[in-house]
Every structure is written in C-alpha cells, then in structure tokens.
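Got some structures for you, see below.
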Structure I
Amino acid sequence: MRSRRGSRLLSLISVIAIGGVMVGVSALIVIMAVMNGLQTDLREKILLGSPDVRVLPYGMDLRLTDWRALQARVQAADGVVAVAPFVQTQGMVRNMTGAFATGARVVGIEPEGTHKVDVTTIRTKAMMGDFHFTRRGIDLPGAVLGKLLASKLSAFVGDTVVMFGMAGLEMNASTGAIIPRPAHFVVTGVFATDMYEYDDQYVYVDLQAGQRFAGLGDDVTGLEVRTESREIAPLVAAALRDSLNAPVRTTDWQEENSSLFQALNVEKLGMGVILLLVVLVAAFNIVSTLTMVVSDKTREIGILRAMGLPAKSIRRIFLFQGTIVGAVGTFGGLVLGLTAAWVLDTFKYPLDPSVYFIDHLPVLTKPLDVVLIILASLLIAALATLYPAAQAARLFPVDAIRHE
C-alpha cells in the first residue's frame, strides 16, 4: 500500500484502519464477555436461595393449606427433581445482648439432610456452623444468618438473637401501643453467598420455627421446586399451572427476575451496537485507504488493463486488499480482546457489592459471541471494499495511463 512516490501517508492510513478495526473488535469481545458473565453470575447467585419454580397460593396472606397433598402431586410431575415447603416473612432482629436492631427477611426451610436432593444450594454456603438448626445443650430453635447481617449484629455461632414479627401482636388496652412478642433463636450458622442482598438481609430458620414465627400454624407460604434444568423451568411452571387444578399459581425464576434480565439483555444489545459503530468507522478508513490507492496507482492499473487484465481481476485485487486490512485488524482485535478478557477473569476487577450486588467484575467469553463478532467485522470490511474496487475496475486503460 506504499505510494509509488515514496509517501508514507497511505501506509499510515492503513495502520489507522487496522487499528480502528482492532480496537472495535477487542472492545466488543470484552464487553460481551462482561455482560455474559454478569448475567450468569447474577443468575447463579439469585438462585442460591431462590428455586427454579415456586408454587404459591392466591391472596395477600400467602398461606398455603393442605400443602402435603399438593407437594406429592408436584413431585410426580414431569421434569421435577425435588419439592420442599417454605415459609417467608419479615421481621426485626437484634443480638440479645445488644440494642441495635435491623430488618430481616426470615425464611423457614427444612433442615439440612431432610431430602437426598435439596431444592436450592443455599445450604452449601455455610461458612460457619450448618443448616441443621440445632445446637447441642441448647433448647432454642436455630437460625443461620448472612455474614453481613451477623457482622452488623455481632452475632455468631452460639450467640442468641431476638426476632420480632407481625404474628400474634397484641395491643395495650390502656395506651393503644403495640406489644411485640419476641422470639429467641440461637445462631447455629453463618452463610456467605457474595451477593449483598442475601448476606445482608436473610435469616434462615427451621420450617416449624418459621411457621410459629409467621403465625401460620401448620400452613406454609408455598412450595419450592427444583427442575431437571433451569432452562426448562418456565415449561415446568406452565405444566404445573395447567395440571394441578388447585387455587395456586406458579412462578419461575425467569419470571421473578424478568425485569433484571431484560435490562441486562437490552444493555448488552445496546453496547454491542454502539461498539460495532467503532468497527464501522474503521471501515470508512478502509474505504478512504483503497480510494487513495486507486488514485495513486491509476497508471499501473491502466497498464495492466492495456496488457489484457480483465476488470474483474482488478476488482478482485482491491477486494482482497481491503479484506486483508479487515482480517488483520479483526484477528489482532481477537487476540487483544481475548487477552483482556482473560486478565479481567484472572485478576478479578473489584466492585462495590452494596451497589452492584457482586464483589468483582465477572467475565464469561462465549464462543458463539466471538464467532459472530469476527463474522460481522469481516463482513463490514468486505463491504467497505466494494466502492473503491468498482471504481478501479471502471477505469479506461488509455485515460488511466495518461493520468498524472
């Protein structure tokens, strides 16, 4: 691409065009990897304590009666691996020896080891103690706290916490004030999920203790369902909704978090389009480079045409030249992008978990995304060569030879 007059301008423009394609492709690979990693990481962390499918009653009180018979019917459905009852409510919690109290989500689940297959993986995240909800020599029901909540309360394994719920509240007849009814629990474990919402707000207790705390008696909030794979959860939820013939509704993990994942998909698409414009700008550099090459090599093109070289061969030369520029930039960007993604994945760029729900920047490079980025870049580069190649092919030999 060097000028016959020794000018370095064409070489410089070619380098700029290659650099533009390289930057665009590498940025696309890194951004797509980060967005994929964010989606996957958030999904996995959300589903630590959230099942694939929930079976819930209608109404505001979320009280499911006769749940054992319903559990058996759900367990027999196709695609269902495990089913378990749960209780979910809210309350205030404080260390028995402290004055600081904070709100918490109280979840009642069956103790560890009740089933061969657990519905969620939250029981595997205990960093201290376990999810058996018992402590030798202590008659109090057990509770497992998130690590951030335990840190705020200075409550760890063996300590006693006091929780206040809405169930069974009484009013003082003389003053009209609400009289809270405290429930005492011994801390039998502390869990860590690295997701801020779980670690900062959740308290897990035994199912029966949760029923008493929520004032449900023998009833539960609903049923948690684990499916054969998370991808079929919406299908299983729909099948249960149609087959149970009971006053219940079903929700799957995608439906419960639809706004979050839709926002991530839209953001991924938007970032992809924006960064693809960088490759498009680089393609204009390819057009300008080849146009200047045609202008600089007009006499040489005329001589080749006069010697009998057909116009389609001239066109093919410039198509090949522009494609080479695009290919070098694309594969240079591929190496740069994959290297940057590997560095981010290996050294874990830190994030504020109170803002982003995660403590580092997750990276997941999907081969399909990389292939699509490479194909899109090569296609844009190829299309950019069409105009200058056609201009070169249309030159008349006599006029081209006379060109100065």
Structure II
Amino acid sequence: MESKFSPQTILQVYNRIPYPVRDGGVKAFHHTAACLEKLGHRVRWFCLNPSRNRVEPHELPSDFGANRRMQTVNLKSHVSLLGALFSLLQHKPYHLARFENDEVASELRRSIQKEKPDAVLVEGLAMGLYLPLFREFKLKVFYRAHNIESDLLLQKAKSYPGWHPLSWWLHGEYSKMRVFEQHLLSQSDAVLAISPEDAQGLQKLMPIDKSLITLGYWPEASSASSEPRGRSNRLASGNEAQPKGLNLGFIGTLDWLPNLDAVQWFLADWYPNMLSVNPRPTFHVAGRKMPPGLGSRLPGVVVHGEVEDATAFMMNCDLLVMPLRMGSGLKIKALEAIALGIPLLSTSKGVQGLGLKPYQDYWPAENSVEFLEGLQKLNQNPELLESMIQNAKQSLAETHEPEVQMKNLAALFQPLNLG
C-alpha cells in the first residue's frame, strides 16, 4: 500500500547568510531549498553571519528569507596568527573551529524548540560542529556536502613548497579535517553529494554503508539561452575589415583559493601566450573580493571587480576560461555558462562534475602550451565555438537528469513520515 505523503519541516543550517546569490555555494544552498519546497516540504533557515562574510541587515532585500523564517546569529570568525598557532594544540581543524560558539549553540537550540523540525540539513562541513546538539533533539541529520573539504586542504598544502611553514600547518589541518569529515559522514543519517565524482569520493570516506544521493545544480530555465553566441556570429557576415579578437572571461569569488590560484596562474603562465594570438584576445576577469592590482596594468586584461549582473558579464564573453588546478564539487559557473550558450576552454578540474567530453563539449587545456594551441584553433575555426556549446548542452541533458535526482531526493526524505 502506498504511503500517504506528509510535508516535513526541514531546518537548513549554513555558516553564512546566503546573500548575495552570486557564488556557487550560495546558489547551491538556494537550489537545495527550492528542490525541497518543490517536493512539498517546509524549509526553515538558521544561518551564521560571520565577520569574514558579514552581511548587514540593510543590505538584504526587505523580504529576504521571510518565507523560510530565517534566523541569523553574528559570529566573529576572523583568522588570526595566534588562533592558527593555538589550533596546533586542538583536535579540531582551525578552518572549522572558528565557527563553534556557545551563543550560536544557544540560539540554534531555541530555533529548534521553536520550529520543531523533523530533520536538519547541514549545509557544508562547519555546521557539523553542532551535530551533538541535533542529536539531543533526536533529529534526523542529513549532510549536504558542497565539496570534499579535506581534499581541498590537501590541495592547498601542496600548493606551497614542502619547506614552507604553511605547507606544514596545512598538512596538519588536512589530517584533522579528514578525521572530522569521516566522523560527520558516519554519524549523518544520509549524505547529499553535489556531483557524481564527489559521491564516489565521499563513499570511500564512509566507514559504513549508508544512503548517499547526488543532488547537483541546474540553472533555471529562464536563464538558459537557445540563441547562438560567440565570435562565429559576429563574424558570420565577413564585413569587418579588422576582425576582433575573442573576448575571454573568468568570473568567480577571489577569496576562494582555487579561483585566486586560477587567475594568478593564468596571468603568470597563460597570459604571455595569449599576446601572440592574432587578432589578440582580451581577458576579462570579474568577481567579488578582487585583490588590489591583480592584472590591472597588463595590456589585454580588463579587471571588472565585482559585477552586479554575472549573466550580463558572461553574455559578453565569447569563451569562458576555467584554468582551475584545485577544487572539488560542482563548477556552477561552468554550468551557467553552458546554459547561456557560452563555450568553455578549461582544465579538467574546471569542468569537474559535469561529465563533459574534451574537444567535443569543451576545449581542454592543462597548461599554457595547450591553451595557446586551443586559442589558435578556436580563433581560426570560430564555428567550433558553436558546435562545442551545442554538444555540451546535449551532454548535460543526457547525464544530469534533474528528474531522477528529484526522485531520489523525495525518496530520501519520505521515510521521515514513518517516524
């Protein structure tokens, strides 16, 4: 006999206020809430407001989070040398311990008593610090993994020379993060990975077998474009006396190390080869928390800083460049670019989790030489830009299967009805 559906109250907890809705983590947070509500559940928000990503009340739209009864708690989360050194004596990684606070625990307890949720959805690793509190209330706990966080720390550690003090400290952080991540995975009732690749990695970290599904991200239909884009259209008439070079673009929050490393690597190693292409391309870089002086004095580089409309920025690019060397999770900006009809030139890390085929769905480049070869090829054969984007859209349609993911999400939360 088919069980009767009963909507559940899900308390979604996050270590920042999900605004502005620009970077990948925030978009994934909103997407998960929307998916749960589409299934008929009630979503409530409990969000920290840390000093590192502080959002002042006047910056929020007047109705932001109102339908989800958002509760926020200010938290001092600044990084200090003394705190980092003191963390050497602690068993919890400093990257997470900064989010553990007695006031937060008290407010979270009051929120649970008020909302009486059926389950808690822990968004990201930091809020897993409050797992014992959730268990006090005998709540189901679902862990939403945005990345494999310990892998990111190991990549950070390896980005420094072995003799560097930060390499030594980060390796210690990695070891503690790995232990904490495995503990949260083992103690959660189920895990939601953001990509099939991450699901495989998380499965290997789980000491016991448990429910694990993939819930990715798919852009809203309204943001997708069926219109062809790119240089092939601008030059189709052949009327330009002097064809313009390609507009290359990169957009991402620049206080996230994988993004900052990608731009710095591009400017140091890839950019010199870009200057040899005729007609010369222009590299546009945009994002929040742009370091002062990053590429601003280089010819052919346009630094936009934080832009109000990421879609408009990408729509003015012929090619989105994704020179990432580290990171895990799902590259949401790449997904959005494809939906908008913007082709990609990327490392394998830059399209991780998307299931795209090199040369067919995107142009691969793992170093400056391959970047130059790809740029010259695309410059001389602009029709490849259009074929890549059409292939990429088709591949995503075949592999991402939002309907299947929603069905799995529904099945994951429905057993709550059985008490």
Structure III
Amino acid sequence: MFYSLDNRIISVEDRIPQRINNSLTFQVDGDRFPISTFDTGSNGFYFRSLIKQSISVNWGDGTIEDFETALNNTTGWTQDGGDSVYIKGDQVNPIHYYQDSNVGNRFITFTFESLEDIIVFGSRYVKLIGPFPTNILSVKKLSKLIISATKFITSLPDLSKNKDLSTISLGQLSQNTFDIIPESFFETNPTDLNFNDSFDLSDLISSNLFRIGEMTNLEELNLSGCLATELDESFGNLIEIRDLRLLGNPFTSFPESIAKLPKMNRLYFGLDSSVENASFPDFKDSVSLSTFYFISNASGTSFNLQEIPLKWAGLVKLSGFILFQLFIKNDDKFDEFTDVFYTLCTNEGYINASSVPPGDLYPDRFKNILWGHSSLSQTGNIQAPSGFSLGISNGTPANQGEKIYVLVNNYGHTITTS
C-alpha cells in the first residue's frame, strides 16, 4: 500500500519512506532569467506537460513565484519576454529580475505538481552553468530533451530511466567538448539525436561512437563538429535515417556505410581541409536521397567530380543542393561539374515520357534539379546546341553553356549562374 504526506513522502508497506522530488534545479548567473547566449528570436526555456499543472519557481533571491501551464500545457521564458519560435502568447512568462545584488552564480529551482508528466524540456540559447540536473531521471514520460547553445554545461544527464525519449538534442552545450557518449544514452532508442559541437568523437571506440549503430530507430542524426574521423561498419544498420549531418568533421575519406541508408533523403557532409580528390561511395542504394549539402576545401578540390556519372547513378530522387557554392567554389570546378553532371543526367534520365521503359519506378530521375550559384560562371553562352530539339534531341553541345541549356529545357533543371 502507498502512503503520502503533502505529496512529498511515500512508503510501501513496511519499506523505508522515500521522498518524491518533483523539482529540477539549474545553475545560472547574471541579473535576470533568462539570459541568452546569442541574440536570436529562437531562444527559449520551456516545459510541456501531459496535463495542465502549476510550477513553483524559487529564484534563489528570496522570491518564489507560481506559474500555470498554458496553451498545449506549455510554459516558459524568453530573453525579452516576447514570443519566440517555441513559445508564444500566454505560454511566455515575464523575465525575472533578481531581487538581490548578486549577479554571480545562483541556483533556481522549478517544482512541479507532477514532474513525471513533463514530456518536453527545451532550453535554446539560454545560459545554463554547471552540471545537468540529476533529477531528470524522474521525468519518466519525457519524450523530447532539447538543450542547445547553453554554452556552460559541465556534465551530461543520466537518461537510463527516460525510456520514452524520442528526441535527444544536445548541441553546443559547453565551452569544452565531452569525450564519451554516456552508456545510459544507449538505453534509449530515439528517433532524433543531435550532438552538434558538443562531443569529441575522434576515437571511435573510447568515445562510444562505434555504438551509434545500436540506435536503430534513428531518423535524424547530427554529429556535425564532433571531430569524428571514421564511422563503424554498423552505422549501416541505421536504415531508418532520413536526415544525416556530418559537417565540420576531419574525415579523410567518405565512409562507405553512409551510402547504405536506403531512406536517407538529406546528407550534410564535409572532409578535412587537407583532403583532395576523395572518392564518393557508390550511391546505388541511396534511392531516397534528394538533397546534398557538401562542403569542399578552399580550392574546391575535396571531391573527385569525375566519379559522379558512375557513383551517383543511383540517386534517382536527387532534387538539389544546399549552398551549392560551398561544394563547387570556382568557375573551373563549375565547368567540370557541369560536364560530369550533364553526362550523368543525360545517360540516366529520360528526355521524354515515351522513352521511359515500362515499369520504371522513377520516370523523373535526374529531372527538375536545382543547382548553381550567382557567383559562378560557365564557359560559353547558354544557348541551344546544334541539333537540339525540345523534348526530342539534346543535340551536340559544344561547351558548358550549351549543356546548361539542354538540362534546363529538356530535363527541367533550375540552374543559377552569374
């Protein structure tokens, strides 16, 4: 039998009473809460609950205030007391200015009617200091933990009892990186995992990076800025991945396992700046991949573009590039890309509906692709080549300008040049 006293003490039959801790305590500093780490409208410190409930806040200055969850059982704070991307209207509480003269470190405590009914905790661009609250373990129904750009967190949470977590987003947590993914994280199986700029994963084994392949529910994974140099073969087990971000890591080659993710539709990737002419993996299994964000070195020579007609033939849903000018950085490389991309699209794509073989699942392959940039110029004028016939023949392009004309008019590409 369970007993309680003021919702604080429980016991089961003759067991020793246990204290229910419905609080989360954070360390902060300054003259108010919240203080933003970056001047952005996307800041916010907020909670969402399964039920409407009140939250009592001890501001550590002799002041205690009570708040109610509002629309969608959500409440929170922003740096200017106004709306942000994440909380709006009566979800936003007033800025608290501390009522003492202390602008140094202090602890503020949020006490909930029912901590276990909190399902979302987010802190974006809000300055937090010191260790992460250990009582996050008591938030048993937590589905989203989103902590980004706090800048001064010194320890990671134990998530061993947070079995319902679908999102773990811990980007730019600290001035220093963490060198190991905690064991407790692998007791969860999230769909969205973001470690952007928070970890040093340079050692595949000691950092536990090799275990990422165990998180087989992952649909979005961001390991950008985590100093990773290689991926374990088991990375290919992440067959549910839709969005993969690996920018800002010193890879010296393109991991083959990346190309074995059949549902991936967005890929962000870069190599160490010293690498030149790196081979692409064969994207024959990447039938869902639609968007690339590649970053090349300053001279634009990171990738072996000559492999594109062969290695990219499996990209039957390719639709465009994010910040194309970071991949193709100068006019010479733009000409080279135009040549190889023309070959790929005209060899693998169909000039009209009548040329599509019966039963082809991807009749629009390599059509309607968005690429180029206003800083880049091609050789030759953009004009119809000799023998060109709309929807019938590509003719015989004599230069890159004429190839661009063909891709725009017979394959529906949108190409930006200077």
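Read-outs: derived from the displayed coordinates by stated rules, not from any lab. Computed from a predicted model, the values in this text were never measured in an experiment.
Computed values, structure above
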item: Source structure (of I, II, III) for relative contact order in percent (Cα under 8 Å, 6 or more apart), computed value 28; result: I
item: Structures I, II, III, by mean projected area of the Cα convex hull in nm²: label with the highest value; result: I
item: Which of I, II, III yields -11500 [helix-only ellipticity at 222 nm (-39500 (n - 2.57) for each DSSP H run of 4 or more, over all residues; to 500), calculated]; result: II
